[in-house]
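What follows are several structures.
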Structure P
Amino acid sequence: MGLDMYLKKHTYVKNWEHMSANEKTQVVVTKNGNPHPNINPERVSYIIEDVMYWRKSNQIHNWFVNNVQDGTDDCKEYYVSEDSLQELVDKCKEALLVINNAHIKFKQIETGWNQSGKTYEQIPTYDCGDEINEILPPTPGFFFGSTEIDEWYKKDLENTISALEPLIEEGGDFYYSSSW
């Protein structure tokens, strides 16, 4: 259980009679090297690709809810413009810059049990919560993951930037959805 987040890319590939040969696409779907028996390529209108998956990246989810979903967190699919994806990348870069210039502090967290009782670990966190809350605030929710500004938060930003920048270059119709 937890917050799972998906970004899909839809590419329109339908062929029409009025299209020139250079405009037409050829869709080939095979199974074990043979044409798939249940798919007629002439009826295919869209190719849908899973282009990004996040797990418990609550700051990214919160951004989508507030900037794409009009504040409604309902696990439905929403269209995301390339401009919106660029805004998210810019926010991630801005937050990453703040984190990279922040002081590291350590927080003790409970990690489990052993014969002596509870076990703990010191985890590094970044002392920049007020600044981050203005950019991409971590957001609590039902199994949404940690709200600490830590290495996981930072890694979510880096992964988002590295995945979305090439997608923005490619262009396309993008759709975000989540489940929790």
Structure Q
Amino acid sequence: MPRLISPLVLALIGLVLFGNGAYIHAKAWLAQVLLERAFDRSIATGQAVKPWSWADTWPVARIEIKRIGVSAIVLEGASGQALAFGPGHIDHTAAAGERGIAVYAAHRDTHFRFLRNVAIGDVIDVTRSDGQHFRYRADSSAVVRFDASGIDAAAQGFELVLATCWPFDAISSGPERYILHATLIETDR
């Protein structure tokens, strides 16, 4: 009897762990659907629209990289709750298209998983929730410590940084971050 119970217990544990991992990815996907709707309503109405009634954040931008076929809605703020649902706009950084550096951060295993496929020279399109569109070109990347990002909050250019944890395939969090830097090349203003 103990020989039969042990494999069953292991199979049950494996099923629970698989279900937990699948739940996280399903939640991320569903959140992006709800965020897309809220983003589209924000553009149509000119008002910040929350994706669900109890949300403590709202969509501020859509980033797209057409070469690799990805799109993600960026939320205001980068609290742990916001990052569970999408990339977050880091507080006290510029808005996309404004002078300074707009910094968006997300988890490496969900919303910014695609960063591993972005190449220097790729075009990154950013549409803000006010409907304004900006085009950036990826011009450098780096792996840095979380407390030494090299991001200059006083920069005077028109720049974008996409940041996530490093390495991409790590199982646990660590002190390193992957930083993708881009420079504004076109605006529809």
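Throughout, read-outs are computed from the coordinates displayed, never taken from laboratory work. Keep in mind that what you see is a predicted model, and the values were worked out from it rather than measured. Cβ atoms are built from the backbone, for glycine too; each structure is taken alone.
So if we calculate mean count of other Cβ atoms within 10 Å over residues 31-38 for every structure here (P, Q), which label has the highest result? The partial results should precede the final answer.
Working: P: 8.1; Q: 17.8.
By mean count of other Cβ atoms within 10 Å over residues 31-38, the leading structure of P, Q is Q.
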_Matching task: 35 is the computed value of relative contact order in percent (Cα under 8 Å, 6 or more apart). Pick the structure from P, Q._
P
*Structure from which 24 was derived, percent of Cα pairs over 30 Å apart, options P, Q*: Q
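From P, Q, which structure was P(r) over Cα pairs in 5 Å bins from 0, in percent, for residues 7-46 alone = 6, 21, 22, 22, 17, 11, 1 calculated on?
Working: P: 6, 21, 22, 22, 17, 11, 1; Q: 5, 22, 13, 13, 11, 9, 8, 7, 5, 4, 2, 1.
Only one of P, Q returns 6, 21, 22, 22, 17, 11, 1 for P(r) over Cα pairs in 5 Å bins from 0, in percent, for residues 7-46 alone, namely P.
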